[in-house]
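The following blocks contain the structures, represented as structure tokens.
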Structure I
């Protein structure tokens, strides 16, 4: 490709595509390069077991789809069809017991009996200010919060659940286990402030906006973003792995939707030694081992109320899950692993032939593990759904090492692009008022290795693009990102003025208007 673009994006995950959307909407010529044959990164959907069964390769349920500032400006809910289940996530316990986080906060509190008031007191203030929580948590932690009262309420909830005293508000096991299942999404030791921060954010969205499932698979989100890029003059090139910046056409800016190590390696000749030393201390987290199943029927949960939720967390009590996560943190495979299960076909019948289902599941393992955990996953599901094994008519699995081979951004199987510890959420990848801007001329980090970190939200790419527009092109207004009027969707929002100085640019929230 001989044309010299204004901007190049390496990688087509949610953040890379968000960066490309933003730059193309600003009128720049943009080229995106993706090593795999299909775009999407963690949003890919493929048939990997049997014909007619459609599986999400990484992300399946999208708590941030309706909360992310980028996706809200992009109008994702107007471009992609979603199903919002009545139950966001569930958590079985032995003996047929189960706790369920319904979309309805009050229904959840009532179902928790004596612990309902504590659940309501913990999450109610955050759910009522969910948009402000999204603005606070969807930006870098090294900032002055725009909504200090909401930030203080979040901080109090964080302190309540971020230490060994986390059981103090509850009388029974159900409420604590329900929270721990969502805290464990962070792949860190529990209890911890980092795990509680991630989990409380997701739990807030579970009640405020629900955990939506894209009809047809997560690929629909990537395809909608690519369509917008191409509609505004951008070019997406697949099947090309970039091993050196010298392979690329000359461009004013290069944005890396890659892990920190890959970005540093590619930009090494243009990055100063002091920056390379700083980012060399950025650490990847532990990995996941994933299994996908084609099923002849729905999962036969011992507690049938779980069939209302596409997402189920397995592992027993919060103490048991904390022990499992500590084993992984110590470099061992847990004998009683935490397993995250998603069965999107209970709300999206397009995923499998009539009456049949797909199931997606992963468990945490030490970074770089070569142990296939499919059998361990099956045993844990069988524990809470006897007869599950008999429903399996097809399966596929990947070890943590194989996850990296499929997507090099998942170093050692780390799907978070860097351990989401409290330190690495503040310094992501370095402590800076503008962490997306690398000190090499025209280089920007636009992946989950940069603030605000893990999750399918597009914000890391959006912020990197925003920074590049200001510093490299002198653009002082963010372009509108919503669907074109010709699509029949709602009209564009007016442009959002960009701050007048660099400090203001990074110390604000995502810069989006109240919605």
Structure II
């Protein structure tokens, strides 16, 4: 080997050249800043065939500018969601405190599996999990948890604990031919289907409970279904409550669900199912749990204080959960991946535990502190805790309260404006969150009357299809007519979560995740509907 060439390679890619690295970072930052100034930028065209046909790898070693050139076209062609006109989905810009945390993490590149691979970054994870647990569970004695690669994996953790509770030793022996089910609502995230398949109970063993018009699981139907399952001899491993459905921000009554599963498990002499809460979207409402409406230091309006009080009532139910999923990269505006799985009581992790003999690669692992002994993943990045702790402490509790309250305020403003239009119908009027679902029908139609006919089962299939087609057609028309520099980008869901008579109902969607979105953008949405129809 040519030692001179080898040493040059090591010097270029493994020794610090701060000037060269900072120079390239500045170029990337300048590109991001330039993009941020153009509201009208659209995603660039994609060509997967070309990408697959040209998987080039350079022959000769280069330098850091070659690294920049290899990725820059794709960096420039990827939307950062910084535009205040982005309202179509649960996605917003990452905050800059999170950026600082993420960069710091990447510079050290820890693996959170054990202390040996992460040192104090493991300690930071404990700190971040405890901080979030105190928000979510409204203070708790002995929480624990881990950051994962996404909300689906966090939901999987909750389901797996439930399976181990009802079939002890399933990790080693499997289900033994027993029928085991999980339960969620019809408005819950599709990841619950994924989880049921991957934990081995099968997607057909996932029971979906109807929701009411506020997108909350109907607890009467939940109780009926659990009783029926117990009478059949079926094991109920877990119930997933949703704290903020993806489309309409429905909030399940967690305390009521807790009372039902405890009572019926005792009545039928069954292990109590795991009550897991998918709060991937809604967890950030807990920043408002202890806000004093009497002192009102942030000067919220009376109308906003009313919404905050409703939020606080919902947040109080989280203390009854066994475990919870949060995605800090959603309303926390952190960097991916910043998902976490948190248990209310650390002792519940025993259902996932392995011995050191099962993990010889980590012979030094200590069950008191090393997550590798119970996590699904072996390699876990530390972006989550770095992003979370940087964001929580830079923005501060009052800062977070302002951010969340502003999202609620804008959603309420849009709802009120839409309610003035006869041809529109707000579908999630009573859900206190940053999401708005609504219908837009042609002028002359009474949207409220048509919706009530749908709920009552008085519409024929042809009528339903005609109205639903009009809803979709008008959104398509808006997209063709909109000014991309002024008009918000809205979304469409084909099933917002409430299914009267089993019918999946489409809706327009606006989600207020971007802190830069303002009243003028909301007013223009409403004004544009008058022009559209």
Structure III
């Protein structure tokens, strides 16, 4: 993972936000290559899921024909949206503070192990990455017990790694930055939404929030989309946009950030067909990742256990990826596909539903002390009438929700490869190559003159100018051809085009394939068509 992070900065994929001022934790800037990668990723998602949704030629087969449309909703919405959606009351993590170090941690993410010397047993925690956890726990325990290296056999460290929320209490816990035991406070709730104010007065009535997800903008526009676009159930609404969550401990590069971009679909269907659509979208979304290059060996589909389900969820499955910052055998969430039932439309229509209703009982609208709805709905009718059967119902919703940043990170991790390739002298040497799918590659082709004289530069610039009209291409005449190849390999460029002495005679160029290293001659007049076919 350290090599991938280093390459991302060196080649201009990702930078720490405000780096010259020391950076801001949980915020990342996309550099020249990164912005192209992410844009290509979003365009691939938009085409495959929205504008070209019916072009799918491989399984899974949809239960019936359907339509897809798009939206682009505002980041700031009416505060009542977040009360009725449940975010105002339920969108929180538990945090703990250390009274000694004055630092704050997310309760379920601080890991550690039980350590024992003689009769004393303590739980030693660390914020180290997973692969360094055991060594760091041992080092901290040795220091706490004042043991020297020669007395290391007096210390016993458990094999099992646990998080704080798996412990009964924190009295015997050595916090990550503490020297004494029992310095952690009791866990308490921390709402993850960013507050802001509307208007100039800035009073309590003017408080609102940056959206923590893009989904609610789709739900509150459900009726507008129905009336304006004449779509019929089943249909989906897609949206790509920024969301904000005030994570207590953002970490693992861009995996957990405070500002991120989502690619979400809310798919509306008849209640009696919702399970079929849930299975369809699970399978289709998993197939999309493998089609763009993620290894099926590194992906799993994990169904949530009943106790994991969100209050609105009928069923949820996560597509998870084996990110290299995780221990072997562990996976991190890449995308969630949730069966949300009719919770969202009904909440915005009637008012917030009570997730604490007795088991087996339908959820009820929460009432205040005067017996009136605590969080009133919009009062708008968000039901749907089937024009054929005249049946009226509140549609069920299937939500495939992907993170553009996590997806970009997964594709970067998957693409990172170390192998060997010939250098300028024909000798094999190691290289780093980003084997990105051609649809995602930031630069599609690079154009080189073999040398900057003899007319080669003029032809190379001619080729570059022609290709630039159709593809994102790069021109490079600095350094040896071998070094230029290496730079493009690290950028993930699928093809390099070299203009040489023969090009002056027969107007052909060499195309070098990034992955196979195969080189072929192509006429300049046929070059655009040839590249488009290879990149399709």
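Every number in this text was worked out from the coordinates using simple rules, so none of it is lab data. Here the structure is a predicted model, which is why all the values come from computation and not from measurement. Cβ atoms are built from the backbone, for glycine too; each structure is taken alone.
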- Item | Comparison of I, II, III by distance in nm of label points 7 Å out along Cα→Cβ at positions 116 and 140 - largest value held by | I
- Task: Match the computed value 13 of relative contact order in percent (Cα under 8 Å, 6 or more apart) to one of the structures I, II, III, and report its label.
- Result: III
- Query: With mean count of other Cβ atoms within 10 Å over residues 236-243 computed per structure, which member of I, II, III shows the largest figure?
  - Reply: II
- Task: Consider the structures I, II, III: one of them gives -10000 for helix-only ellipticity at 222 nm (-39500 (n - 2.57) for each DSSP H run of 4 or more, over all residues; to 500) as calculated from the coordinates. Say which.
- Result: I
- Note on the structure: Computing mean projected area of the Cα convex hull in nm² for each of I, II, III, the value 21.7 comes from structure I
